[in-house]
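Structures incoming, each one as structure tokens.
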Structure 1
Amino acid sequence: MSIYKRKETWWIKFTMPDGRRIQQSAGTKIKHEAQELHDRLKSEAWRVGKLGDKPRYTWQEAVTRWLQEQSHKRSIDDDKHHLVWLHPYLYGLELDAITKTKVDEVKQAKMATGVSNGTVNRMMATLRAILNRAVKDWEWLEKAPHVRMLPIANERVRWLSQQEAVKLLAELPRHLAAMMRFTLATGLRESNVTQLE
């Protein structure tokens, strides 16, 4: 039995050319979709085992590995947020099917939601990082598509003059003045100063 049903979901079962048994969820409640996935996986396993072809990996496999390897990152929750948004656009695709055209389609879809260029760029940076990791570290891809970032309007940086700093310190309560004096002396960001222990 190559596909079978457990509760509502179809499962796949087959033997690899090297004798290993594969048994996994097809992730679908539709029989013909499960059969298609079974046939594709079995065919790929045969090509890899008998013909020496490189295995093809899916976007989901790349995301899973990325999340495991990056679990220590402070911004992992941001990555997860971006990956949830990318899911409907890239789910089910093999990595080599994520072309420049597909990347541009995803970028246009994100822009259509009305977010800023910076928000689009952060999501695209996550996509680019995963694809680059698949090329350079995992060797799952020969080449990653170029991911072009959107331009961001650079706001003019303004520094306080010495007179403005003195005036500001005079207006602040004592506990905030001490923090502001430290900030002005070190140039640290607000979060770095307020979260010091």
Structure 2
Amino acid sequence: MEKKLKIVVGITGSSGVIYGIKLLYFLNKLEIETHVVLSKWAEKNIEIETDENISKIKELATYEYEENNMAASISSGSFKTSGMIIIPCSMKTLSSIANGYDDNLISRAASVTIKENRKLVIVPRETPLSQIHLSNMLKLAKIGVIILPAMPGFYHRPKTVNDLVLHIVGKTLDQFDISNEAFKRWDNSKA
């Protein structure tokens, strides 16, 4: 029997909320069960950075939770998931996770993902990075968290900003072995 994926998705208030939105579109289209939390600053950045409708984004989720709902199912290790993606991940959220400070549902769900030895993919979006940011990333990487910075490649010759965004979305989906054609893969026969 094939295991059905069940992925927790956190979208935080870092610039680059379009990454999380595009990821949700793909997961919805692929009919993958999603448990989504948008931070209040993610919602604010959606208004600032995109023409997307927050209600429509929430409708892409199978289940949607408020960031202060610490009683949500995803806050417990007994609720089985395939893992979690935080895209984009603010440095505040990264710090909260790295230091075990479960101040909202996104960081609590990430802590649960870590303690239950499930896959956690964090897509940090900040530049430049300070030693504190790098130290927090290293701390998480050492325990198996996948740090996938929003640094798109250019070997696929992107023509639009959407091409760059989808490159990161595709690489994120790859971490869960989710087949996708979000971006053009490297073909060394042309090298």
>> On distance in nm of label points 7 Å out along Cα→Cβ at positions 45 and 101, which of the structures labelled 1, 2 is highest?
In response: 1
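Thinking only about relative contact order in percent (Cα under 8 Å, 6 or more apart), which of 1, 2 has the largest value?
Evaluating relative contact order in percent (Cα under 8 Å, 6 or more apart) on every structure, the highest lands on 2.
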> Cα extents along the principal axes in Å, for residues 133-180 alone computed as 61, 25, 14: which structure among 1, 2?
Replying inline: 1
>> By the measure distance in nm of label points 7 Å out along Cα→Cβ at positions 5 and 69, tell me the structure among 1, 2 with the highest figure.
In response: 1
> 13.2 is what came out when mean count of other Cβ atoms within 10 Å over residues 21-28 was calculated for one structure; which of 1, 2 is it?
Replying inline: 1
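Ranked by distance in nm of label points 7 Å out along Cα→Cβ at positions 29 and 125, which of 1, 2 sits at the highest value? Let's see the in-between values first.
On the way: 1: 4.0; 2: 1.9.
Answer by largest value of distance in nm of label points 7 Å out along Cα→Cβ at positions 29 and 125: 1.
Which one of 1, 2 has distance in nm of label points 7 Å out along Cα→Cβ at positions 85 and 173, as calculated from the coordinates, equal to 3.7? Present the calculation step by step, with values, prior to reporting the outcome.
Working: 1: 3.7; 2: 0.8.
Source structure: 1.
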>> By the measure Rg/Rh (Cα atoms, Kirkwood Rh), tell me the structure among 1, 2 with the highest figure.
In response: 1
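Once distance in nm of label points 7 Å out along Cα→Cβ at positions 77 and 93 is calculated for every structure in 1, 2, which label goes with the largest value? Spell out each step's value before the answer.
Working: 1: 2.8; 2: 2.3.
Structure 1 comes out on top.
-11500 is what came out when helix-only ellipticity at 222 nm (-39500 (n - 2.57) for each DSSP H run of 4 or more, over all residues; to 500) was calculated for one structure; which of 1, 2 is it? Walk me through the intermediate numbers first.
Numbers: 1: -17500; 2: -11500.
Source structure: 2.
None of the figures in this text is laboratory data; all of them are computed from the coordinates on show. Owing to the predicted nature of the structure, the values given are computational and were not obtained by experimental measurement. Cβ atoms are built from the backbone, for glycine too; each structure is taken alone.
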